[in-house]
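Got some structures for you, see below.
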Structure P
Amino acid sequence: MKTEPQTAPSGASFNSVKDVETHLRTKMDKAVSDLQHEMASIRTGRASVSILDQIRVDYYGTPTPLNQLANLHVPEPSLITIQPWDVSQIGPIEKAIRISDLGLNPANDGKLIRLPIPPLTEERRKELVKKLHGAAEHHRVSVRNVRRDGNESIKKLLKDKKITEDEEKRAHEEIQKLTDGYMGKIDLAAKTKEKEILEIK
């Protein structure tokens with residue numbers, strides 16, 4: 001008799017502990033990479049084009065990522081240059097940077113936008129660290145939610161008699177180990193970024 005696949009809270013179907021663990025690993029990997037992407041847009045004391053990743057420019061009515069409209073360069077540690085491929089977009093690009101929460105002042109000469117990256121004040125550093133901690137905590141919660149869903153899926157496998165009680169116990173231990181590993185990755189990434197923010201050049 002064919003058994004119906006088990007459906008997890010997320011809509012995935014599992015027939016074994018291994019399926020559950022593979023699914024959890026994928027979801028936790030995504031939480032870590034989402035955090036890294038979010039952290040890239042938190043500025044530090046040195047220029048980096050990744051701080052512009054979140055900028056969207058109104059390109060003929062469509063919010064478009066800045067890096068799809070211009071060449072971005074870091075000619076020196078405290079300067080980013082933005083060269084639009086379509087010069088008519090220089091105004092909208094400048095406006096998008098001004099209204100962002102980066103707190104930067106672009107200057108354009110009609111062809112090129114220069115974006116000086118001023119040294120961070122003590123107060124701004126503290127604000128950015130706070131923002132970083134908020135982002136890290138948000139992704140820790142994501143990982144904990146994935147763990148909870150995984151544990152529910154394991155209980156369901158036991159209830160459906162697809163695994164034994166011993167296998168259930170081992171699976172819960174493995175899920176906890178997996179969770180601890182990903183929490184460690186988040187903590188390390190946040191710590192490294194915090195050091196960059198607080199570093200005075």
Structure Q
Amino acid sequence: MLVAPSILSADFGHLARDVEAICEGGCDLVHVDVMDGHFVPNLTIGPVVVEAVEKAATKPLDIHLMVENSSFFVDLFAPLKPGYISFHIEEEKHPHRLIQKIRSLGIKPAITLNPHTPPETIEFLLEYLDMVLLMSVNPGFGGQKFIPSVIEKAKRLKALIEKRNPKCLIEVDGGVNDENVKELKAAGVDVVVAGSFVYKHPAGVKEAIASLK
């Protein structure tokens with residue numbers, strides 16, 4: 001299991017320290033939630049802050065765009081050379097075109113599905129993707145409870161991936177902990193995003209990441 005801690009739960013007064021902590025603690029990706037206050041009812045960070053995150057990180061950035069006008073935001077963050085950029089299928093009118101654009105910039109393209117969006121929606125895009133991100137909470141805020149139906153959804157997505165593009169990873173974001181991670185693994189999930197669980201773990205960041213792995 002790959003672990004991508006979400007910096008949304010970090011202490012932004014000590015952001016570099018908290019990014020370094022997860023990288024030294026054994027994470028695989030640094031998950032960055034970008035929200036614009038339109039697609040979701042929250043506003044987070046822009047390229048100036050993410051540039052500081054990139055400088056502190058020794059692992060690839062996993063940028064999750066929860067925004068309107070995704071193509072504009074891809075242009076903003078592409079110079080930071082993240083490992084992945086994911087955009088929401090619910091917002092994008094021309095997903096195939098945006099996937100091509102992200103890949104042309106040397107970044108791995110990913111698509112995100114909200115809890116209500118069936119995986120079949122993106123069946124004919126899977127061959128062009130490196131990852132699919134399934135939201136297991138409603139996007140916009142950290143610290144929410146895990147939506148159990150994502151387990152069945154992950155299984156359905158895994159079946160489609162096996163048929164269309166076996167190299168495509170499945171990532172799950174929202175309410176992940178050391179209990180439900182076992183079910184997620186069994187359902188075919190490759191990467192988990194965890195914010196509160198990692199940064200608020202009583203034993204510390206390194207122990208939290210190790211328990212998910």
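Values in this text are rule-based calculations from the coordinates and carry no lab data. Bear in mind the structure is a predicted one, so any value in this text is a computation, not a measurement. Cβ atoms are built from the backbone, for glycine too; each structure is taken alone.
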- line: With distance in nm of label points 7 Å out along Cα→Cβ at positions 97 and 113 computed for every candidate in P, Q, 2.4 is reproduced by structure Q
statement: From the coordinates of one of P, Q, helix-only ellipticity at 222 nm (-39500 (n - 2.57) for each DSSP H run of 4 or more, over all residues; to 500) came out at -9500; that one is structure Q
- line: Taking Kirkwood radius over Cα pairs in Å, for residues 89-168 alone for each of P, Q, the highest value is that of structure P
- line: For mean count of other Cβ atoms within 10 Å over residues 65-72, structure among P, Q ranking highest is Q
message: Computing distance in nm of label points 7 Å out along Cα→Cβ at positions 73 and 129 for each of P, Q, which one ends up highest?
response: P
task: Kindly point out which one of P, Q the value 0.90 was derived from, the read-out being FRET efficiency 1/(1 + (r/R0)^6) of positions 25 and 105 (r between Cβ atoms, R0 = 41 Å, to 0.05).
output: Q
message: Say we calculate relative contact order in percent (Cα under 8 Å, 6 or more apart) for every structure; which of P, Q gives the highest result?
response: P
task: Using the calculated result 22.8, 74 for Rg and Dmax of the Cα atoms in Å, pick out the matching structure from P, Q.
output: P
